[in-house]
Structure 1
Amino acid sequence: MITTHVLDSARGRPAAGVPVRLERAGSGQGEPLGEARTDGDGRVRELGPATLDAGGYRLVFDTGAYFEATGQRGFYPEVAITFTVDAGEHYHVPLLLSPFAYSTYRGS
């Protein structure tokens, strides 16, 4: 299972309403395995299938839509995070976001 949350470090609060898409990694844009928007706490509690095969996946965050909705001018209109999973494990992949920087890590 994949979960995520987005924190807007420039505003010091969760980033609500960010469109997020889960894809299988590979050449070009993959077919979405799941799509959601972050909730009021900046979280997506379930994204895509309950279990994933081992391999590469990508989370794509539509940060441009979020920046526009919050009246911010951002440098990154999209953030794509590619990562590898082992079958049967839970992966929490947070995004710390500001208009001119972002970072991520494997959470728990």
Structure 2
Amino acid sequence: MYYNIEESGKRIAELRKKKKLTQEGLAEVIGMSHKTINSIEKGKKGTSIDTLVLIAEALDTSMDYIVTGKIDENSELSRIFQGLSNDKKELALRIFKGIIENL
């Protein structure tokens, strides 16, 4: 596994939009320019660990998710999904995503 800056940027953009933040808004929260946020989200520019920490905190996520796409195994949802078959996990995840999208 490696740090794919394009995929990482996509995850940041997705999380930012879910929080209803503009690039300018996120930039203001973490003390950067919106042009830098734009470059990070488009995968044109990597960033420091310090900046990833700030982004993760601002977007209420983990650095691990931003960098690798992995969800923390100790999270509440992970505990709920534990023990389910893959088919049931996929169904539950689709239902959960549908609920979130309609909030």
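A value of 15.0 was computed for mean count of other Cβ atoms within 10 Å over residues 9-16; which of 1, 2 is the source structure?
Working: 1: 15.0; 2: 18.8.
Traced to structure 1.
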### Query
Can you tell which of 1, 2 yields -19000 when helix-only ellipticity at 222 nm (-39500 (n - 2.57) for each DSSP H run of 4 or more, over all residues; to 500) is derived from it?
2
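Using relative contact order in percent (Cα under 8 Å, 6 or more apart), single out the structure from 1, 2 with the greatest value.
Details: 1: 31; 2: 27.
Answer by largest value of relative contact order in percent (Cα under 8 Å, 6 or more apart): 1.
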### Query
Upon calculation of distance in nm of label points 7 Å out along Cα→Cβ at positions 17 and 89 from the atomic coordinates, which of the structures 1, 2 produces 2.6?
2
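Quick check on the output: 39, 28, 20 is Cα extents along the principal axes in Å, derived from one of 1, 2. Which one produced it? Working shown, then result.
Numbers: 1: 39, 28, 20; 2: 43, 33, 20.
Going through each structure in turn, the value belongs to 1.
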### Message
If distance in nm of label points 7 Å out along Cα→Cβ at positions 25 and 57 computes to 2.0, which of 1, 2 did it come from?
### Response
2
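Each reported figure results from applying straightforward, stated rules to the coordinates on display, with no laboratory input. Quick caveat, the model's predicted, so the values are computed rather than measured. Cβ atoms are built from the backbone, for glycine too; each structure is taken alone.
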